Structure I
Amino acid sequence: MDVRVAALFSGGKDSTYAAYAAVQRGWELTHLLSIYPEDRDSMLFHVPNLHMTTLLAEAMQRPLISEEAHTGEEGELDALRRMFRRVHVDGIVVGAIASDYQHERVNRVAEESGLRVFAPLWRHDPRRLIRDYLASGLDIVFSSVSAEGLDGSWLGRRWDESTIEDLLRLERTRGVHPCGEGGEFETLVVDGPLFHQRVEILRAEAQWSGRAGMWRVIEAHLVHKSGPITADEPAGPSEGP
């Protein structure tokens, strides 16, 4: 039986990898779903560089559906309800790993809408996951940090073997969750196995305040895997495959 799913999508490593895992299972990924919260400190949704989801959806050649969420838990859950009513699929794919807060609320709203939730990363070993992300071909950069041991040098840093070793060291010495599940960091994926083009960052700005920093993309464009897009060779539309 064909399974049609839509993926909650922030442009970060977990939601991108969860979408990839769904496709690997042979499911049809029909849409990407992005919530834009008013609350910059939302506990339910990823915030840094959400404006990039439009370009990322174009790179992945999937249609993007978005909703804005008012501040407060109920405002955010209402945005989810509106979103889920706009898709006609068998289920929703989420990148939740360990957050009971997020998992319980998304499941509750999905059940109200008659949708199943698929969480392919749920309760997986984070030490294994961070290696899986790299092995799958995801090109990941850090878009925010907010934990002891993570300084400004991590902003815009690309994910590689040394990154994995540093994250595991920080887990041992500072208690940092390797996947950032405690809010220690957020990421942005600029290329991966579902991408038909990769994202090239042309300009980004690092901002630091107190003990936390954010790396905001200001300008970016799509590039063919084999070279830049030319004027007579535009990027494909953000439509389903």
Structure II
Amino acid sequence: MSMALLETKNLGISFGGLKAVSDFNLTIEKGQLYGLIGPNGAGKTTIFNLLTGVYKPTEGMAELDGEVITGKSPVEICKHGVARTFQNIRLFKDLTVLDNVKVGLHNNYKYSLLDGIFRTPKYFKTEKAMNEKALELLKVFDLDNEAQFLAANLPYGKQRKLEIARALATEPKLLLLDEPAAGMNPNETQELMDNIRFIRDEFDMTILLIEHDMRLVSGICEEVTVLNFGQVLAQGETAQVLNDPAVIKAYIGE
């Protein structure tokens, strides 16, 4: 029997008198590849910000694996198992590709400040393990040969992949991808689709993604929720939802 990994109940937020999102109800099963779509300004990234603690909801709640995460800080939510990428790439541009991924390993690899200062055996052992784990993740995205490059020097498509690798380094239960195909050409998008499927299967990952590329959405998402003006317009099996006249109207007008 499948079990919900993420569940939101009447989740919403108001900024002043404006309701940005209201009555958002969503259930995502473990191992699902789920899409969150809708026109620009529909409230999709706001949902991600609510789920990751960037915003505190003014109504409703969210549960991850049966535990309420509403009201927790972004750090606590990350430790509980939610990782994300951003619509506008947010890498540490002046760090190497390898170090960007190592930043994401903080949930599971630790040594004290004194270990770092005095370069103790524990420091070297932990750093070696972190390097190996980071390289493993980079290999998934064919980025291991660029491990020592500065992140800023990677082409755009590879920067997107690096951001996903860094998110995976936190060992999440739920991976949130905010427009991962934005700015990619068709070949890069196809490769990304293959990567996302691989991540889901190989890492036993549950993935929720925001995307405007309907070829990607219809190609990999099993179910989708459509947002419009901060409210759920349609929800269900992908092909059925994408053919809903109300959804087509929201995207392209009358």
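None of the figures in this text is laboratory data; all of them are computed from the coordinates on show. None of these values were measured; they are calculated from a predicted model. Cβ atoms are built from the backbone, for glycine too; each structure is taken alone.
Among the shown structures I, II, from which was the value -11500 of helix-only ellipticity at 222 nm (-39500 (n - 2.57) for each DSSP H run of 4 or more, over all residues; to 500) calculated?
Derived from the structure labelled II.
Check the numbers for relative contact order in percent (Cα under 8 Å, 6 or more apart) across I, II and tell me which is largest.
II
Thinking only about distance in nm of label points 7 Å out along Cα→Cβ at positions 151 and 167, which of I, II has the largest value?
I
With distance in nm of label points 7 Å out along Cα→Cβ at positions 7 and 87 derived from the coordinates and found to be 3.0, which of I, II does the value describe?
This figure was derived from II.
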